[in-house]
1. If Cα Rg over 2.2 N^0.38 Å is calculated from each of 1, 2, which structure is the one that comes out at 0.90?
2. To which of 1, 2 does the computed value -8500 (helix-only ellipticity at 222 nm (-39500 (n - 2.57) for each DSSP H run of 4 or more, over all residues; to 500)) belong?
3. Out of 1, 2, choose the structure whose coordinates give mean count of other Cβ atoms within 10 Å over residues 46-53 equal to 25.4 when calculated.
4. Suppose P(r) over Cα pairs in 10 Å bins from 0, in percent, for residues 134-269 alone works out to 10, 34, 39, 17, 1; of 1, 2, which structure was it derived from?
5. Computing distance in nm of label points 7 Å out along Cα→Cβ at positions 30 and 70 for each of 1, 2, which one ends up highest?
6. When P(r) over Cα pairs in 5 Å bins from 0, in percent, for residues 142-189 alone is calculated, the result is 5, 17, 20, 17, 11, 8, 8, 6, 4, 3, 1; to which of the structures 1, 2 does this value belong?
Structure 1
Amino acid sequence: MDQAHSDICIIGAGMAGLSCAVALAEAGRNVRALDKGRGPGGRMAARRAEIAGQTVSFDHGAQYFTARDPAFRKQVDLWEAQGHAARWAAASASDEDPAFVGTPGMNGPIRAMSQGLEVEWSTRAERIVRSGKIWRIETAGQTFSARIIASAIPAEQAAALLHEPAPHLAAIAQSVVSEPCWALMAGFDQPIGVDGEFYRANSGAIAWAARNSAKPARTGTECWVIHASPSRSRELLETDGEKVACALLADFAREARVDMPEPIHLAAHRWLYAQPESLEGEAARFDPSAGLGLAGDYLHSPRVEGAWLSGRALARAILARA
């Protein structure tokens, strides 16, 4: 076989995809993962920026995660022991249900999981076609092949990719609706007047804001990540990012009642598929006759833990039936 062939190819190297890949690799399977991102992260991304002569990072996707399932809690304990995650006391509901963040950025666990795996970054799967007994995954720069393909990308993207090769799986993904989210990354040369380390609201333009620089293992100047509510994000969905950044900063100042200082850094990022609906039923889907599977938080629960559990469930299904 050529060097671009693997027994199993996972499309998407976020939490669900890497959870599946790690479990398969530990079982001795030959696995490759493809991801359109430039590096580890997905919706647990951390974006670096130079502010006031310092390199800082913003957790502009998922803000923290919890661990309720015993298997995931064991994994989080390991990440914590290895320095890839830490408890964030300010966001913890209780000592029995702590909140965790990746360290030194939210993508810490993703980066750790990708180590030792064959991951092709900056590689977007554009089309899947059958060629005899194997699948071919066409990308802009190269064609990869595999006996089994697992889709671990957002539901809307999975539906589009699987529409031709697996309409029955595409229909499952297509039934999911995800809410968008505009995320604002703001840096200041002084603390802003918000009590505590985060702001949360059940209504209005801003759903969440966190003092990113106050999270464990973060350094640098005063940095905030501000998430617009789903309704505000839909309202601004096609608006230019610079205009969105200014609008959301003004929204936050008004709703949090803060006399906002002039920012020294301001940038916005649009997450089109930030918060998916959760489907009831199996945590993953696998068709052994086709050699195709689905994993993602939308199949289990729209949380970091849900993505990890879905990836593990798909790995178990592949190991048992293929």
Structure 2
Amino acid sequence: MGARYGPNMTSLSEGTVEANGLAFGYLAAGDEDAPLALCLHGFPDTARTWRHLLPRLAEAGYRAVAPWLRGYAPSAIPEAPEYQPAVIGTDALALHEALGDPTAGPGVLVGHDWGALAAYAAVHHPKANWRRLVAMAVPPAPAVAQGLFTYDQLRRSWYMFFFQHPLAELAVANDDLAFLDRLWADWSPGYDAAHDLPAVKDALRAPQNLAAALGYYRAALGGVGLSSDPAVAELQGAADTSGPPLPTLYLHGADDACMGADLVPAAEPHLPDDGLSGIRIVDGAGHFLHLEKPDEVNALVLDFVGPA
């Protein structure tokens, strides 16, 4: 850790834990006996994306943990290439059991991009033990379904369809993963990702790790490598057809060029009508809003989840 990976890293500890049959690397801050705040990253990203939020959650009394998702080094690559959101959601549940103190009470779940999709599934599980959900950059699946096939969103989402092709690994890996530099630049215009991209490339440079990351999209759109577990299919069905069943804050960057802000209005009917849930658009931020506007996003998150 250090300057190569950006500010705030020296306040975080690194660890490894076994969960759901896999070894997960993670970053953490806060006391181990505190309620868990689990933060899930997206594509193409790493646990270090939460370097601004983890210390703040720890200050609020949480044990704040950000794992590298399955397939992203240093976390393990599963033998069976299962990467649909509900599978990642079961990883989140297993991580909560492995990392959380059972006497500390319910935790909070934070997800960005693929981490948001996984979180939407995780909170539907009958054994879920979360009291708040914060999701960023990807609305609940029913809202995405309403807008995904508009011309504007299809133009933004071209990469999802390209990733179905066998040549995608070669194209993305070319010139030291320069493809990822361009995605970040396109999705968050004006943001300097110099502190982020070295860690992202380290997590995905090995061919097997890159294939795993692209496997998320192949599971989602191509139906490749789906879990054969009926419970996972049931969990995925719940996430695909209904919004989260607990108080939820949804955050989206106004300038997001990956998932357009025009998708956000469709999310409101799929959030609980509980007087607590809500949506906030973050002005001057793109897809990686928690890195572009960390003070504003952190304040919104902490105000919503409250002290542990």
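Derivation of every value follows stated rules applied to the coordinates shown; laboratory data play no part. Keep in mind it's a predicted model, so treat the numbers as computed, not measured. Cβ atoms are built from the backbone, for glycine too; each structure is taken alone.
1. Details: 1: 1.01; 2: 0.90.
The structure behind it is 2.
2. Working through the options, I get structure 1.
3. Numbers: 1: 15.0; 2: 25.4.
Source structure: 2.
4. Numbers: 1: 11, 31, 22, 19, 14, 3, 0; 2: 10, 34, 39, 17, 1.
Attributed to the structure labelled 2.
5. Details: 1: 3.7; 2: 2.5.
The structure with the largest value is 1.
6. Working: 1: 5, 17, 20, 17, 11, 8, 8, 6, 4, 3, 1; 2: 5, 18, 21, 24, 18, 11, 3, 1.
Checking each candidate, the match is 1.
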